[in-house]
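Listed below are the structures to be examined.
Nothing in this text is a laboratory measurement; each read-out follows from the coordinates by a stated rule. Just so it is clear, the structure is predicted and the values come from calculations on it, not from any experiment. Cβ atoms are built from the backbone, for glycine too; each structure is taken alone.
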Structure I
Amino acid sequence: MNEKIEGFFELCKSRGLDGSHGVIIPQKNVINLMLNQDVIDAIEEGQFRIYAIDTMEEGMEILTGMKTGALSEDGTYPEGSINFLIEQRLTAITEALREKKDKKNNDSEENEGPRSSDDE
């Protein structure tokens, strides 16, 4: 992990560190870090960050700058949260698929025409 962080740091450094660069790692791996002094100095100067997280939700919040949002007792997520937006998008996709399926069923029924008693 140290080599990966240092390699990414070197890439960021070559492109110009501005404080927006960093890595996300599992909290349990922090104890194993043995980073070179350049990385440590950049961290201390606020030019590079190491985000140690316990959950995927923490990572999503770091990457998006938005709260993930916890499910409330009424089964909804806080408006504007990541989970709220995900739920909205999934609902829209579900509705679009349902409408497409309904349209397809209606079109096929119209193409069949009226059924005669001989068809039964």
Structure II
Amino acid sequence: MNPTLKWGLALAILLGLLDIAGVAGVWADEGPPAALAIGGGVVGVVTIVAAALARRRGAIPTVIGSRVVSALLSLPVYWADNAPDWSKIVIGIAIAATVAAIALLTVGRRAPHPA
């Protein structure tokens, strides 16, 4: 596995862990809607499992797809009137990291394998 793909998987796993941690926001006073938080947690689990299987079973498209779904689930924060300002910044950073992970995975997947 080439280094670009490894970095992409590592970043995707980190983002998946953050998705799972976001489920704790359900119990916060100004937390996200439960459906979005739980959905994000499920997507985080899918990301981590697919990344673990990526070496043997070629689950890179699943990792990429789960990260896209996670980014889409986070977009409503920009239209929520009661969302704290800091959450918009954090989501923006997470979306940028998601784009970076997808780019690394796409490039790493197409790179020639070392002999």
Q) Out of I, II, which structure matches 1.36 when Rg/Rh (Cα atoms, Kirkwood Rh) is calculated? A) I
Q | Answer label among I, II for the case where P(r) over Cα pairs in 10 Å bins from 0, in percent, for residues 22-61 alone, calculated from the coordinates, equals 32, 33, 23, 10, 1 | A | II
(Q) When helix-only ellipticity at 222 nm (-39500 (n - 2.57) for each DSSP H run of 4 or more, over all residues; to 500) is computed for each of I, II, which one produces -25500? (A) II
Q. Where is relative contact order in percent (Cα under 8 Å, 6 or more apart) largest, in which of I, II?
A. II
Q) Taking FRET efficiency 1/(1 + (r/R0)^6) of positions 6 and 30 (r between Cβ atoms, R0 = 41 Å, to 0.05) for each of I, II, which is largest? A) I
